[in-house]
Structure 1
Amino acid sequence: MGKKITKIDQQKKKKNRVNIYIDGEFALGLYKDTVIKYHLYENKEITPEEIFSIKKFEEFTDAKEKVLNFISYRERSRKEIKDYLSNKGISLVITNKVLNDLENANLIDDRRFAVVWIKNRNKINPKGNFVLKMELKEKGIEENEIEKLLEDVDEKENVRKVLNKAVKKYGEKISSKKKILGYLQRRGFSINTVIEVLNEFYSEE
């Protein structure tokens, strides 16, 4: 004799989830998407195999909801999401399924992520191309893709931005050419670019 869903109750704190009661006892909490997918309703008979399938789909849905919240704050790379789900204890099978689903929906895109990362870096806190490259590699972006994107970055302009900001902020404390050279190098700018910009800067003075 099969089991029967005796009650479907809206959760109080999470409006997109319900509690499922089977044979008068609480069985599991589900997202409404899961309820719709499996056509669950009160008095419906349900088999153990169906319950197992529902739980697996719920695991996928829960992981996807977590990622949707995770990417709502800023663009994320595929590797960032993979690491995030791994830390949440989500299996690799479910993780890959979620990643593929979101990529197909154009909600995640490594190239778009890299473009936004470079743009924000250059706008808020300019770094040298070497640092940008290391940061993006750490985020899982392919090296050939990074190289293509960095071709459009005007590193000299970024050096000028940092240099002008440093001079205004530190004044005489960073007035010597040697100090400024070290300051800019620590931010990952190439030595040749730094020297070129510094020569321009001091010639203008």
Structure 2
Amino acid sequence: MSRLRIRRRPVLYWALTGALALVTGIVVSSTVAAAREARAGYGTTRAVVVAAHDIAPGATIQAGDTRLESRPTAVIPSGALTEAPIAQVASAAILEGEPVVESRVAGHGMIPDGSIGIAVPIDQGTLTLAIGDRVEVLATFDPDSIDGNPTIVVAPLAIVVDVRDAAVTLSLPQADGERVAFALSTAAVTVGLLP
């Protein structure tokens, strides 16, 4: 019945069609504007190296382990690589899809540039550690030779790069390495596992 009325009144038909087209145009225009605004918020994109699958600490990175992906520059971490680190070693776990950063790879070993490797003795059965674990190093000095708490953190973050029966080798910044070396010669040193 209403179709007949509209057909008998072409002016009404074209007016409704025009109104519908106008509303559709406004909705599409506002959606496109919102998309452009969202894109502008993320900025331009840049190709970075990401892990093609989970890469374990200590693994030598091969050709199929990484790929290039475009990511918004606003979410690219500092030190992200733009070329695949073929034949380099993962000094920490790299998860699938995660950008590969300089601090997570080392040239031909587990110690990245700017870091030092130090072996720290451990007692058997006290703490089970694995390559890639994040630890802190604590030193306990003779309470009679120090004011206040005799236990201090000498390295807030180190990465386990090797585990042996009597010692673990840690990768840590050079300055922290100097404090750990001093603590090893003057205090009881403890390695604590971090989350």
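Since every read-out is calculated from the coordinates, none of them should be taken as a lab result. Just so you know, these numbers come straight off a predicted model, no measurement behind them. Cβ atoms are built from the backbone, for glycine too; each structure is taken alone.
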Assign the value 26.5, 91, calculated as Rg and Dmax of the Cα atoms in Å, to the correct structure from 1, 2. 1
Here FRET efficiency 1/(1 + (r/R0)^6) of positions 15 and 47 (r between Cβ atoms, R0 = 41 Å, to 0.05) has been calculated and equals 0.20, so which of 1, 2 was it run on? 2
Out of 1, 2, which has the highest value for relative contact order in percent (Cα under 8 Å, 6 or more apart)? 2
State the single structure among 1, 2 that was used to calculate helix-only ellipticity at 222 nm (-39500 (n - 2.57) for each DSSP H run of 4 or more, over all residues; to 500), giving -19000. 1
